[in-house]
Structure P
Amino acid sequence: MSKFIINPFRFEGAVTDGDFCGRQEDIKSLLSYMHSGNNAIISMKRRVGKTSLIREIYKNHNNHGLITGYADVYGITSVKDFYLVIKESVEEIVGMSQRLNIAVEAIAGAFGAANIQMQVGENNQFIIDYNGNNYGVLIKKLLLSLQTYASQNNLRISFAIDEFQKIEKLVPLDTDAIETNMRTAMQDCKNVSFIILGSNQTALDSIFQEARPLYRQGSHYTLKPIEEDVFYRWVKNKFQLKEISISQEVFKEIYTQANTEAKIIQHICFELFNNKDELQEIAKSDVHKAIIDIYKGNSEISTKFNYLKLREQKMMKVIALETKKGASSSPLLIEYGINQGSVNGLLKQMVKGYAITKIKTGKYEIVDTEMKLWIKVSHNQLVSNSHA
């Protein structure tokens, strides 16, 4: 029986350690933000590796005593939910800092307005509760107390808040309560660096625009794609576990079809690793077949597509399938029955809704690359029997 070889490509969830590829310059830059107490806003689409990058930094590149906290607020439906998620992360930060032998009395001093309980164990766990139900004000108290705690004990803290754009979906009073009180806290938190992450670039950017409370409360940090050469060398080494070879030209096809997105690249490579025998070479046709296998009949994506309005579905097809001209002048507009006079208005509406984005060439691109691939597969634009 031949030896079972574990597939080295991971495409679900955040990745760290040997599953993480590249981004050495981003790691260096963000560590500078964190240690200097500056705030960074990373508003990029999904699947570019924002969360993985932060987790990798916290786990494997924190060599100078930085205390870290991470909160995912995607599931919140109110300002109270936001407060409770943030509170849990602050409690973990305080518990983590206890490894530095900080006296328990220091916690009581910094969080003096709160009721504090300690659960003794291998890692001491702290429960920090404030009286009252004005949760916006409690967010401010919690974060300012964290700053006091950090300052009094000479700590540097990095606090990542993921999917922050979700506050935009709350009722306006809750959104305003979070923004107003976060602003007050962020202005005074000199020992705490906030890393604000979001997967809806339009929504997150709007939260930090002029005339909103959080304007200028952080620097916008752009994550560029992982360099093609770096990604190729990393992928090539992984395939060597089965002595499978892949040329740079073939990898470029993966990189291009995936629109440089790490999660999709890893998913395609996962399929290729499973389906190729040892000592074989990957061809472009194998790449196309892998993409077809992943997206043909994908019910999750088809459900998302069917939630769109009919004219939005048609425009998505035009943008995905048009290979030469821009969407506003594509012959496919006639094929899909889109009135030429309504095209620009429809495109603006879809940009505002973050379904599509306008790129530097003046053309439009579907934000969800997986939906674009699903459309292309559904319309046979990928030919699985092509040759490298």
Structure Q
Amino acid sequence: MLPNKVTISIIKCDVGSLAGHYIVPKPLFDIAEKNLNKAMKKGVINNFYVFNAGDDLELLMVHEKGEQNNEIHKLAWETFKDCANKASQLKLYAAGQDLLKTAFSGNVRGMGPGVAEMEIEERASDPIVVFAADKTSAGSFNYPLFRIFADPMNTAGLVIDPNMICGFKFEVIDTKENKAIVLKCPEEMYELLSLIGTVGRYVISRVWRASDNLICAASSVSKLSLIAGKYVGKDDPVMIARAQHGLPAVGEILVPFMHSYFVQGWMRGSHWGPIMPVGLKASKCTVFDGPPRIVAIGFQVANGKISSDDEGNPIIADLFDDPAFALARREAMQNACALRNMGEFEPARLSSEDMEYTTIKKVLGKLGERFKPVK
């Protein structure tokens, strides 16, 4: 018998990296898998999968405790703390960088780690795609989420599937004012675009099917600079999307990544960069700490768990490990070269407003008193 409801939680954190901002090393994976395996045996979670997006450790957990559950978030927090302690012992770079608070307060939201969660009523077949990005900001999923759930030129189901013609509703967060609004497409498509095109401020957090409020997607919206009041690393967002049976097909969810697009972040969180879809083996950042990478994990939810083999190992599809995304990767490198030829001139570098939260503020502070009125 299927469980009534099941929750998918993806919680990420930069706990420390090998060779600068390159990759999460194996000793940190081992700690995370050990902690989550213990929690699974105790019945806290049903099962899990640990992976990385560049230098971010990603904890994918399936459980029945609902969203923003204290026990689940504490498990993630303590796992990240253990990993950060090991990273400090190994003198890894930026150990515990995303752990902005010293004590757990019941929920990791607002404490540094990125979180996307979705409580669902399990369907007869429930395909799920989880995305994780590195060297980029919380608004980086605005473009693909719009394409997936509102653009009929991307998603054929919006035109030919009677269960999708009703459209979808988008919750948009104003990260600076800490306010939210829900807009319905196609009726309010232009209003939606007027907001989410400003990716540094407005972030799509959730998507529902309009006809029955079925939850379809959830993404992390935390902006580390607004939490800390200064630059402490990029947000490196995560996202969950459900697929098929009256929702966009997995193939439609992946279409926006056939081409590269530009995101905020990259080196020192201060530049525009091209997103590069890669398989898990290529999820590591090199050139100018990038280019910004994104991975996609596909799986099935079955009886409250990630579908597993006979030994209990989760069955995972590494969706971007495919020649179909070779063009996007080539575009990403071509665009990366073009932007780096600009050096530290806009538009390669972020606007002055976004640079306020980077280390350039300290540089400008030294020059402040030397500015004189123009006569």
Structure R
Amino acid sequence: MDELNDVLNNFLIEEVPVSITPTGSGYINDSYLVMTASPDTPDYILQRINHAIFKKIPKLMENIARVTDHLRERLVRPEERGDRHRLGEFPQSRMEVLQLIETRNGKLYHQDPGGNFWRLYHYIPGTHSYDRVPGPDHAYEGGKAFGLFLHLTAGLDPSTLAITIPRFHDITWRMEQFEEAFQADIAHRAMPKRGLRGVYPAASGASTSHIPDLIEFVRQRANEMHTIHRLLAAGKLPVRVTHNDTKFNNILFNGEEKAVCIVDLDTVMPGTVLFDFGDAIRTGANTADEDEPDLEKVNFDMDLFKAYSLGFLETAGLSLTRVEIDHLVHSARFMTFLIGLRFLTDYLNGDTYYKIRYPEHNLQRARVQFRLLEKMENQRHTMQEIIADLAQR
């Protein structure tokens, strides 16, 4: 705790911390809840930013400041009140925006002697998040929150934001990385060991015997998964300010189980709404954990999909083009494929990107994503009918 107190001393806070405890379940950054001595003083969230992944911390922090300032302005401007008939009480009454705390030398971050980068936010009291969606009501709230984020940032020029992770959702590049990892096989994982082959064997748990079938699974779908890339290249999809990491646990809920804040803004940068919607469905409508060892528990919850889509289209709908709406269902399959591909690539590379808890953790994560993708493929027409119906309301 002494090291963390040393870090905190560099930020503009007067309160005395009484406890600093790890919080959150993110794969990338390290987060700590900082509790202060008096109930009348604010608490904080201290984060160590993973500079091995985010190479340009100053630009990243400028992005966050620009976006949060923009959101804060849009939420209080009088002309926004005209949206109440569509957005309910979201803009004026309960949505919160992350608030950065500057350092004593006026920066948005602190770099310690060891080269680590730190930032500090005000903690939003009385809030919590969910790694999995509890039910349709929460899915609806989540859809409204992320839809509102896109609606409010529609007026912010995406060219003013830096690219925090180059080619983050670029399927062409991700496929190249995957093929390179497979060919190089630096961790000696690409070739199967002796044992049962098959992507979904009867026994739970991952093993290298599944690799050939996973490779074939990826290659069979690679062409279809370039659809969004081709639309962007042809100028048929608008480039927007997008969140790019819309996992459900990046939404904070209050004690009344209403969505109140979007967090984890490291990947906010130019993108397409399809990245945001697709990743939200990937994480929000999965009936199992992202690393569920029993693939029989992995399914696609149509009720959660419908509820999230309803909330999302209520708040973001008027900002979307017909091409965007027509490809929302595809985006869910795309993001599920892409994340599964990244898990598999990281496994082949020896687990250099995602945090793991056991040697074949990333392999199991990949298998869960690909099982979920199959479930989506089996229900794609029903999903399309739901979106068509909601879009007409």
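Each value in this text was obtained by applying a stated rule to the coordinates, not by laboratory testing. The structure displayed is predicted, hence computed values, not measured ones. Cβ atoms are built from the backbone, for glycine too; each structure is taken alone.
In table form, for the structure just shown:
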{"read-out": "Comparison of P, Q, R by distance in nm of label points 7 Å out along Cα→Cβ at positions 151 and 303 - largest value held by", "value": "P"}
{"read-out": "Structure (P, Q, R) behind the derived value 0.65 of FRET efficiency 1/(1 + (r/R0)^6) of positions 39 and 359 (r between Cβ atoms, R0 = 41 Å, to 0.05)", "value": "Q"}
{"read-out": "Structure (P, Q, R) behind the derived value 4.1 of distance in nm of label points 7 Å out along Cα→Cβ at positions 7 and 343", "value": "P"}
{"read-out": "Entry that produces 27, 24, 15 once semi-axes √(5λ) of the Cα gyration tensor in Å, for residues 159-318 alone is calculated, selected from P, Q, R", "value": "Q"}
